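Peer 1: In the part that follows, the structures are each spelled out as structure tokens.
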Structure I
């Protein structure tokens, strides 16, 4: 077994003995441990390998505890990411209550997907979305407070130490794996993505599909930015409709930004920008009364976007794509951008689609290919065109790298 180094990060001014116990458990299993203090309110109970001042100097700390926790949460991600990038740590574990979990999770969210990360937390049984974000952070419920060593806490801490050791020992052999394409999909673009996926897989790629439900879009963006993705098939950009209009499935203002930052080839299409998502019909805000609604199921109500909203969405999409540095193309299915916007369907609204297309054309950078196909988004011709254009962009990008 190869000896690995695990960061044991925590507020050692209040939970030093507990972290020292976990450190000892890790060493007993044959691995190294680096004890990192992120406490902000007093002298550590045990001697750390890395003192908190190395992360956040005392003269930079605000006065009250809450502000100190916030400052440490802002300082620690870059510090820990540097430890990982330089090969000084192979995994990370932390124990914490509210403040400790906030600090540790901020550090872990800065680490790449696949890097072992585990928190034993008093908050693990509740809503952990804002701690985990889009990363693969494992959270163990602490059962009792992280406040001393007793029969329960020692059992949980020992198991957590064993878990992080198992994680760093696991060797995921990805050598020879096919390069990854990230793709966005919704129920209304399923046929399109499935057809394109087959073309890409036949060409030697593996396609990871993300459901464009807000969380899915954010997760896809995080994966793209991690550098693990060779190309992007962004067929379903619907989350921007929710971001603009106020629906429930927004992925935030950074949606469509990661491909620009990562510099990877991409295909972008306005899939499902005809719809804004809400919960059950009664949950739709009163200000939208009189709009065109479609009950997708008892828990999901869709609202048709207007020409004015589509014009804004077209501008946003084009402005995002204009920042891309790697090869990118925009494809427009001029007959329907979703299943239910086709002729005879409840969201068929040619004027709204035309406003979207015109805005994209008007705002898109002149050197970016804009391909219009007179078909619906789920037509095999459109799906195949998207896949083949992405393959062409990937070849172009690879040729550029070789010259």
Structure II
């Protein structure tokens, strides 16, 4: 069974090469090869077949080049090119009877594969595998007949078994692996496409929901303003409400733009204590309404580099969320720590807290812990601004115990110029 042993060894080499190709394709994200790249790989596999072929006679090479031609012709559509390349490669080993046998066998096969290529890809995966196996069987039978006419082997059983069993088996195995890899790739692409579509749908729903509410209110008050007998005091009150609602709609749009384009508009020195005090003053009425006591402990020193407006926007979102997490009142602690390299800002509340699952999804596009009342835009904006200002954020939380946000930013160094896009 010498021929069979050589064929199995040849097949194992082809499978190893196919595995390496698939691994390389997975790592480089280029599974869909061009025909040129595929041709190089198939040429290498043909060379491997010749190098490890069995030679019972100096004029004949027994190997699995059949598989290379069939798989390359059916799956890539380069049958004629591979056939011509195989004949040229065989010519380097001598212009002998075996060379002419290759011309008679593989040139028609290459043309046949080229004709079958468009039809082949219109079939289902299972039918493609069966087609590869059937072509390998037909080609193997023709090879055995040619071998019997040209130079009958000494051990017919070994030669017939090797050619009639191993090439169809190898073609079936390799085509199955290719179909399996292709199916996985298609599933992954469909999943990515579905996730993108879902993100767009969630974005549209979130933004339309948040914008529709203030616009609906504004339209209602505009209709009231159209009444001619409306008192001036009421008119001024309605105008104030309309302005407030339009500002709310504008804020939603601004949140989205900040997330989609987190680049800082203006780079300047930010005094952390001063800016946080301004944010606290803005949110004090909201804290009083929710019976939340704000406790602050700021380091005397500490400046960072960034966009002052976006810094405000970031901590307005975080502190407002902390206040809303304490509907029955509670304590909110805001502390800063300064070092020569970093400034740490810690915001700790005694609110309802979050589960581990909620923590893991925090900052995820359009995910909100507030249910239908939230859009998920606020925390996305926070994470985007922190990244844009070269900062980091860590969150710890326990149900009914509260949540701790810890921000860290590089300390501002006047002697080092940073340029940001």
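Please treat every number below as a calculation from the coordinates, not as lab data. Fair warning: this is a prediction, and the values are worked out from it, not measured in the lab. Cβ atoms are built from the backbone, for glycine too; each structure is taken alone.
Peer 1: By the measure Cα Rg over 2.2 N^0.38 Å, for residues 70-141 alone, tell me the structure among I, II with the highest figure.
Peer 2: When Cα Rg over 2.2 N^0.38 Å, for residues 70-141 alone is calculated for I, II, structure II comes out on top.
Peer 1: Quick one: helix-only ellipticity at 222 nm (-39500 (n - 2.57) for each DSSP H run of 4 or more, over all residues; to 500) came out at -22500 when computed from one of I, II, so which one is it?
Peer 2: Matching structure: II.
Peer 1: Comparing FRET efficiency 1/(1 + (r/R0)^6) of positions 62 and 158 (r between Cβ atoms, R0 = 35 Å, to 0.05) across structures I, II, which is largest?
Peer 2: Looking at the calculated values, the largest one is II.
Peer 1: For structures I, II, which has the highest computed value of distance in nm of label points 7 Å out along Cα→Cβ at positions 38 and 54?
Peer 2: Once distance in nm of label points 7 Å out along Cα→Cβ at positions 38 and 54 is tallied for I, II, the winner is II.
Peer 1: While we're on this one: If we compute FRET efficiency 1/(1 + (r/R0)^6) of positions 222 and 326 (r between Cβ atoms, R0 = 35 Å, to 0.05) for structures I, II, which one ends up with the highest value?
Peer 2: I
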